[in-house]
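The next part holds the structures, each set out as structure tokens.
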Structure I
Amino acid sequence: MVSITIQNKTFSPIQALIFDKDGTLENSKVYLEKLTVARLALLEQKVPEPNFGDRLAGAFGFNRGSAQLDPGGLMAVGSRRDNLIAAASYIAEQGHGWFQSLEIANQCFDQADRQIVANADTCPMFPTVVNCLQKWRNQGVKIAILSAARQRSVERFIADHQLQNLVDVAKGSDQGLSKPDPALYLLTCQELGVKPAHTLMIGDAQGDITMAKGANAQGAIAIHWPGYPKGNLLGADVTIADLEQIQCQP
């Protein structure tokens, strides 16, 4: 086990670091904005009702004027299932049955996924990520990725950036549990073989902080990389702007 010091605050003993993916390790902002535009266009084709697209954009947390996402909005921090339910709800509001609404939303989401492809070019890693992961692994720290994205998205990220030897557990939120349910964090700790009290969570969304606190993690670290809007994440022990601010000592 090691001691982790961040801005004069020390967490000890620590056995594992658990990371969010989107906005924490992966710079997916531009990709998510393009994906939102594609989803909205396809949904509007299926449901050509006045103001339907604008209202759904608001639900997604997407500003059509600036073509940017609210960093705390549904598309930015919610799971695919969360977004699917929101879209289906707005479709059902137009008079469609619930199961038909879910099918329409799912078809549009799948088509948007084929149009807007996530890969190492469209979703690059933030600077310093690989060096930091390697440094912590060399010091005996276990590493997990716990994302609101689907499992295949997490696995794609690891494969694109060749992180297989640096990540011990990779978990998405489409396996029956989703953020901010602390059970998802507890399951990740179980797979790592560590106690939550010996872990730190690092993420850029309120769900990350709430989940970790609910699971009794020793600490929850908020990260806002330069260029990303700074949110006020309630309950975060420390807020950082770069992973290099996480200092590890034996």
Structure II
Amino acid sequence: MSAEQMDELLCLLGPVLTRQSTNVRAAIEPKQRLAVALRYLASGDSLVSLAFSYRLGCTTVRDAVHLVCAAIEKMMMERFLPRPTEDTWKEVAQGFWEKWNFPNCLGAIDGKHIQAPPLSGSQYFNYKKTFSIVLLALVDADYRFRVIQVGDFGRTSDGGVYAGSDLGKGLEARTLHVPTSTSLPGAAHLGEMPFVMVGDAAFPLKPYLMRPYPGKNLTQQKRILNYRLSRARMVV
């Protein structure tokens, strides 16, 4: 990370990381808290080793890591990942139609396994025979995250993670301001069609979630749909 990037991140997180000094001791500077946390996240070094390197107490280092991670999460949600609105969904759908020729698309969804910390436990043991946590992401036509959920056990399938996520529950309860059904471009005679997400075979088939047709002996129309759907899914 360059000095400029460090200063930019410090400007965003500094107010949250600032603590008041007392008569007993001076507070740790926000820049040092940020440096300790970034070093921990980048290297995976132990808290004891970091405490020795920075001449800080182990508790101070641990608190700095937790504080910075919480501040980053809060900043991301408020600044870069706000709750989608109806206009946001329409913007995403327009992008998928213009760039990937898939209409009424709310985004491409998929899960990714991330290495879990050491001694995490059997719940994190996944089908690839490794220990992981799951990142579930909904991505727009420009490869940008629109909705994420991270932290589920590696043993949980993508469909299971989705079912328990705020995204899955919100779409099921119709509380996420998804636009009402509309006709497809150049196909008004088919009537109004709902807005949908696109995913792979690991996800359930829903009125708002499309997956490819299974099998090999498919009709020409089904093969075309699978091609279009897979083309839209490439962004994730």
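Taken together, the values in this text are just the output of simple stated rules run on the coordinates, not laboratory data. Source: prediction; values computed, not measured. Cβ atoms are built from the backbone, for glycine too; each structure is taken alone.
Which structure, out of I, II, was semi-axes √(5λ) of the Cα gyration tensor in Å calculated from, if the result is 43, 22, 14? It must be structure II, since only it matches.
Looking at mean count of other Cβ atoms within 10 Å over residues 61-68 for structures I, II, the greatest value goes to II.
Set I, II, criterion FRET efficiency 1/(1 + (r/R0)^6) of positions 45 and 221 (r between Cβ atoms, R0 = 41 Å, to 0.05): the highest-scoring structure is I.
Structures I, II were shown, and Kirkwood radius over Cα pairs in Å, for residues 69-204 alone at 16.9 was computed from I. One of I, II was used to compute relative contact order in percent (Cα under 8 Å, 6 or more apart), and the answer was 26. Which one was it? Computed on structure I. Taking FRET efficiency 1/(1 + (r/R0)^6) of positions 37 and 189 (r between Cβ atoms, R0 = 41 Å, to 0.05) for each of I, II, which is largest? The structure with the largest value is I. When distance in nm of label points 7 Å out along Cα→Cβ at positions 29 and 133 is computed for each of I, II, which one produces 2.1? Among I, II, the structure yielding 2.1 for distance in nm of label points 7 Å out along Cα→Cβ at positions 29 and 133 is I. Set I, II, criterion Rg/Rh (Cα atoms, Kirkwood Rh), for residues 21-108 alone: the highest-scoring structure is II. Computing Cα extents along the principal axes in Å, for residues 85-140 alone gives 57, 25, 13 for which of I, II? Only one of I, II returns 57, 25, 13 for Cα extents along the principal axes in Å, for residues 85-140 alone, namely I. I have 1.09 for Rg/Rh (Cα atoms, Kirkwood Rh), for residues 101-172 alone, calculated from one of the structures I, II. Which structure is it? Source structure: I.
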